[in-house]
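S.K.: The structures come next, written out as structure tokens.
Read-outs: derived from the displayed coordinates by stated rules, not from any lab. The model shown is predicted, which means the values in this text are computed figures rather than measured ones. Cβ atoms are built from the backbone, for glycine too; each structure is taken alone.
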Structure I
Amino acid sequence: MKLLQRIQKTDEEISARLVLPDQNAIAHKLAALIGHTCDSWYWLIGLLLIWRFTHGTVRKTAILWGLALALLAVIVLGIKFLLRRPRPEGDWGNIYRATDPHSFPSGHAARAMTIAILSLQFGNPIVFILLLIWSALVGLSRVALRLHYFSDILVGWLLGGLSGWIALRFLPAVVEKLPEIFPFIA
């Protein structure tokens, strides 16, 4: 038990160093903006619009990304409700605290990393690097605003990376078969 307590203490110390001072309103607003760019409902709405108004490869890509992010959400929420680690104390982010009081792992960090990994399918390393940087900023903003501990972010990034890799490896075959099962998807 001592090892687990030391790990938790180190995690809390690292997290405390990454928290933004309350008096820095501009930094708080910037961190909030960055964090919100990975809110699940924005991505869901965006992918649904892409699916609805496009065809061919773009539509299949939206389906692939939607499936990947939906499966990731199930895994993250399953872990959260299994472990039930409370979020750090804080005043900001009441919507997150009310709708999802559990902090481990970070769904935002996992989603951002999955999106970065999924972008590899486009074959553009600049897009991938930019999304990796964005993923790092999303994760760090969650700690800076006291919504997560650093370990929540780290595990979220690891889950997201694995999820993105699995999605790129296995979901394209599923996406190809979906119109046979659900004709309205095509």
Structure II
Amino acid sequence: MTGSSPSSPTPASRVEEAFAAPAGTSWSRVSPLLAWYRRLLILAALLPGAAFGGVAIGLWWGWFSGGILVALAVLAAVIGWLAAKPEARSWGYAEGPTDFYLTYGVVVRQLVVVPYGRMQVVDVTSNLLEQALGIATVRVRTAATTADTRIPGLRFDDAVLLRDQLAARSETFSTGL
């Protein structure tokens, strides 16, 4: 028999199970302004690069080559523009009883679990564009050099509240390192 029985879970439900919020909680999502932040970054990087690069390539190798570069940059900008919304919606975080959970990703989904006792520094950052949009990034640093967890696209009030909650919980669960 090649089909699955009605009682066996589908691959999609297994994926949702693997990336589900911890029991008794739900994902808190970041601001939709994160998508606009990503879009503005794409425009700021790709469009001037396409214009100047297209002219430079056009003068050096010919206008057809310059046009190809501009077309590829515009295509990349369109793809990035369209991908920004689902990418921003993929970010979620949850505070479990002993661990902090973070999920993100569209093509490659990730679930990061950080024990409160391993947290060493919790900070809030916001560059000029983020400040103009009213969003910030909360960064959680642990003793492990590879574990640098960040939650971008939080409204200022949410970022400050999350920073304070995580800092308080990290002190409560401190492992004495």
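S.K.: Thinking of I, II, which structure, once Cα Rg over 2.2 N^0.38 Å, for residues 55-94 alone is computed, gives back 1.82?
M.R.: The read-out comes from structure II.
S.K.: Matching task: 15.8 is the computed value of mean projected area of the Cα convex hull in nm². Pick the structure from I, II.
M.R.: The read-out was computed on structure II.
S.K.: Here is a follow-up. Here relative contact order in percent (Cα under 8 Å, 6 or more apart) was calculated and came to 29; which of the structures I, II was it taken from?
M.R.: So the calculation was done on I.
S.K.: To continue, here is another question. Taking helix-only ellipticity at 222 nm (-39500 (n - 2.57) for each DSSP H run of 4 or more, over all residues; to 500) from the coordinates of each of I, II, which one would give -17000?
M.R.: II
S.K.: State the single structure among I, II that was used to calculate distance in nm of label points 7 Å out along Cα→Cβ at positions 135 and 167, giving 2.3.
M.R.: II
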